[in-house]
Structure 1
Amino acid sequence: MTTITEVEVEHVLVIPRSLFNELGSFEGFQPDVSRYLDAMLAPGANFFLPRPAAELDPTHKQIIPYNIFHHQGRYLVYTRGGKSGEKRLHAKKSIGIGGHINPHDEREDTLGTTTYFNSIERELEEELIINGSHTQQVIGLINDDSNEVGQVHLGFVHLFDLDTDDVKANEEALQDLHFRTLEELVTDIDQLETWSRICVEHLQTR
């Protein structure tokens, strides 16, 4: 019989839900980035758990960078394909591209800021081909405890401003990649996954 060893199991970065509660739990979008990010990336505040266990453990929150791409008034949108890492979001439309932070993202600051931002660059290289330059800023956090996916995840929203819309998918999980205006996204908001809905609602107020 073949057994799955610890080495073969994906490990993901988490924080205790108790830390989230201490900093101020919320539902929906929270723009006060500095209040949360610095504390959650502080030494000893976070650690890795096996993903299968983390996905079923609401006493911890998996930290997920959720990256949004903007070019001249339009936002990148796609449909999650069958090979998406999160099967519970299959076939949902999304404006956010991101993923878990894993041990191989670690750099000299262990689980700090450098590791965090390195994970974002890795994720972009894995999932997109962007033929141009960009700037980015962290614009807020997302929490949604209304469903089983949201209960175990916490999103940090990064807004990328691109100097070109020449963007292609680099993996099958991102299907029907294209840009849409905010007005078009609002019109079809019911087709979006929950985190994307929350982001669109926030973008309307910016």
Structure 2
Amino acid sequence: MDPSHALHAYEKLPLFGTGVVLGLWLIGLHVLMLVKAEAVQGFLKKFPRNNQLGQILLGIGLIWFWLLVQPTGKGALNSLAMELGDFDKLKPLLRIGVPVSIVLVAISVKEFLAVRALGLLGLMVAAPLLGAAYLEDPTSRLLIPIFTYGLIIKSLYWVGMPYIFRDTVNWAIAEQGRWRMLCFGGLAYGIAVLACALLFWKGL
């Protein structure tokens, strides 16, 4: 039996492909933030109260989680199924509880729903990023875990204390010099990730 069959889908993600996607995403995002600064700042200021977008992000995040708690198998719905160890016996309850929670949270949570949903999605994205970089050789791979752990910390705050997102946005846009500095910092990080992927991560 091929040992790779025991690996979760996240652990099969190539470091090279993940680095290219992450690098291009960071570059594209921060270029947009520089070129369309006024529009992006306006969007970010309104984002915490955008319940419709929050419901969409919440649905994506919880459906993603629902796929993780499916029984293991070869079907399309089972492709992301994850072993939960001692908590595997809770999977049937989670498969029922997640769809119910999507509806209940979307209906009842109105305060900063979009930020909380973004935090949930950030936590879901963290696992495949860490899986792609896990136990790979180049030290430069640490660019992905460093970004990911930062994302995890921010996402936890966004879920538990979503007003921090609003305060951070207000701080970032208070001075245009500060905004440009943050944008150039994110752009430089994206270029570094993409360069490392193209130079050192091919075949990984």
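Odds and ends about this structure:
- Mean count of other Cβ atoms within 10 Å over residues 35-42 - structure with the largest value, from 1, 2: 1
- Taking distance in nm of label points 7 Å out along Cα→Cβ at positions 59 and 179 as the criterion, the top-ranked structure out of 1, 2 is 1, with the highest value.
- Which of 1, 2 yields 27 [relative contact order in percent (Cα under 8 Å, 6 or more apart), calculated]: 1
- For FRET efficiency 1/(1 + (r/R0)^6) of positions 99 and 171 (r between Cβ atoms, R0 = 35 Å, to 0.05) computed as 1.00, the structure of 1, 2 it came from: 1
- Computed -0.41, -0.75, -1.30 for log10 I(q)/I(0) by the Debye sum over Cα atoms at q = 0.10, 0.14, 0.25 Å⁻¹, for residues 91-194 alone - originating structure among 1, 2: 2
- Mean projected area of the Cα convex hull in nm² - highest-scoring structure of 1, 2: 2
- For helix-only ellipticity at 222 nm (-39500 (n - 2.57) for each DSSP H run of 4 or more, over all residues; to 500) computed as -7000, the structure of 1, 2 it came from: 1
Each reported figure results from applying straightforward, stated rules to the coordinates on display, with no laboratory input. Keep in mind that this is a model prediction, so the values were computed, not measured. Cβ atoms are built from the backbone, for glycine too; each structure is taken alone.
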